[in-house]
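See the structures that follow.
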Structure 1
């Protein structure tokens, strides 16, 4: 008997895992103080919290990067590969030996509990009176930034509040990375924050108001994903996840944004590669309910780090929600299992979904299924 598992996180009209990049954690701040999660936990604009994306309303916990002044609001946030917390505040404050302004990206190193300047916007041509209100890293080096007002940058690069610009760490030059107007965002909308996934170049974005982009509606408590060049999904809707987003009488804004995702979800045996005759076979057997030695028989790579039935089964159980290849909220061996195995064997296009391999209620086209499984392989 196969395994079937419903989605554990509901978003707008569909399973949140229908998004192209499966998330394991979402970090954010809010513009007003709220009690969120199963705890509940107090969330406010002076801090960043993490939602573990478990069954609604989830578990919400604090992210520590020192003690920030009570009057300061976190505008943007990112965590670097080295563990340092990067952030921007909406007012000028002193943090240790650092004077932080709304044009300064500050780094907090947990190891020595010290603040430093990661990026001095004033020294790099960001005009006075402009706030950096969105921040992410590309390849952990280049910066993605957005601003609260229309801004002219060195090199004659113009950025609307709907846009994202890239600052090259090596070149020292700005360039337009995301054109909000060309994407269809209405005038007056402002990017609140951004997250960039290096492995697939997708963007997560949140905005300061409601709108529509690519036919997808969003609110100020929503996070949307852009799959290049022009496919959009809502991946998080605060008020649908937890009614307390509207506890103040109006919908609170989700402000700073950072996300975590698993890499190479389909590397089941943990050898660093994703292969049809090992990982694909292991996943398919698991979904069909195979246990014990039969699960791994002749299906492990030579460098496998998971090489017992127990470790393979434990791993696949932990990533079960992400194996919903067609995004319909159920994980089924005759649809999702078939799709993943075919994809790993190189099958593409109409042949991938032939024979009803995309399950009933799926929000994904065949091309979107390809994109999703590709993300599980990287």
Structure 2
């Protein structure tokens, strides 16, 4: 058994990793010189840094025994390659797999190499499932100008394939956000606005439903896109879209009514007004109406620039200085307004008063 060393490529010198390999050529060729094998690889033309779901590289040479089972980092010391030392002259076969964090092979290649002195073998690993490169941008904030993630107010993007959130490991961890008690993975926004985009392994061949949501650091969605993408084994497809607004403006006016007469906030002891909305899933803010953002009662109106698009029921509560509910709107037949995505009015309720995204609400004493 010939002892061989495996070492990584380094700019200066080599760091040796011990390995044991037995020549598997059934017909040794003494006229061929012994040498080292410099393996390098790429993943369907891209780097390990661009495929953060890849955890390790596994090299198999049938009939041989490699130290540590032939398992290496995807890019040891920043270089996608490994040097296997001191092969006897002859012909060898190999198989290389790139394996994800769950131990599932995602890319692979196989072939042969012939040692006649030191040689280099570059291997282009191909995906055994379809791949997709995702790119996203945001509506222009000025003439011919797409905002950056920060300028668009987007910290994370949640990418769903067939309703399942995609996990991407960055710097050894997967970012997550708690959505009302449900923790789900999210992706740093900048990955999809980079030149390389975000490469994702698709779960199977065929058509996939895609949903992409751009959200702030707290998980509130400002942009959303829905479409499909097709996958085929070993193929790479591109998803490149501008994410449209998922929010718009709504305005609400209110009056305090007691005994059929409009009342004054100060006289009635109403300090703040809490304005909440409900979609088909329930209240947008908290568990109770008063959990919503508050406004000074005496303004008799509010507007909100970033409400989710669609039909929303409106609920309003009048609060005293201690935060107790003393006036409340009709909970049985609440007014309904419609928010149009990407439509924003000037910063006052009056500018929205003639539109469908406006609601007038009467509040009555709550005992």
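Where a number appears in this text, it was derived from the coordinates with a stated rule and is not lab data. Remember, predicted model here, so these are calculated numbers, not experimental data. Cβ atoms are built from the backbone, for glycine too; each structure is taken alone.
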One of 1, 2 was used to compute helix-only ellipticity at 222 nm (-39500 (n - 2.57) for each DSSP H run of 4 or more, over all residues; to 500), and the result was 0. Which label is that?
2
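Please compute Rg/Rh (Cα atoms, Kirkwood Rh), for residues 48-199 alone for structures 1, 2 and give me the label with the greatest value. The partial results should precede the final answer.
Values: 1: 0.97; 2: 1.10.
Largest one: structure 2.
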Value 1.47 of Cα Rg over 2.2 N^0.38 Å was derived from the coordinates of, among 1, 2, structure 2
Figure out for me which of the structures 1, 2 the number 1.2 belongs to, where distance in nm of label points 7 Å out along Cα→Cβ at positions 216 and 304 was derived from the coordinates.
2
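When distance in nm of label points 7 Å out along Cα→Cβ at positions 168 and 208 is calculated, the result is 1.3; to which of the structures 1, 2 does this value belong?
Details: 1: 3.0; 2: 1.3.
It must be structure 2, since only it matches.
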When distance in nm of label points 7 Å out along Cα→Cβ at positions 136 and 344 is compared over structures 1, 2, which one is greatest?
1
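Where does the value 13 come from, among 1, 2, when relative contact order in percent (Cα under 8 Å, 6 or more apart) is the thing being computed?
Working: 1: 17; 2: 13.
The read-out comes from structure 2.
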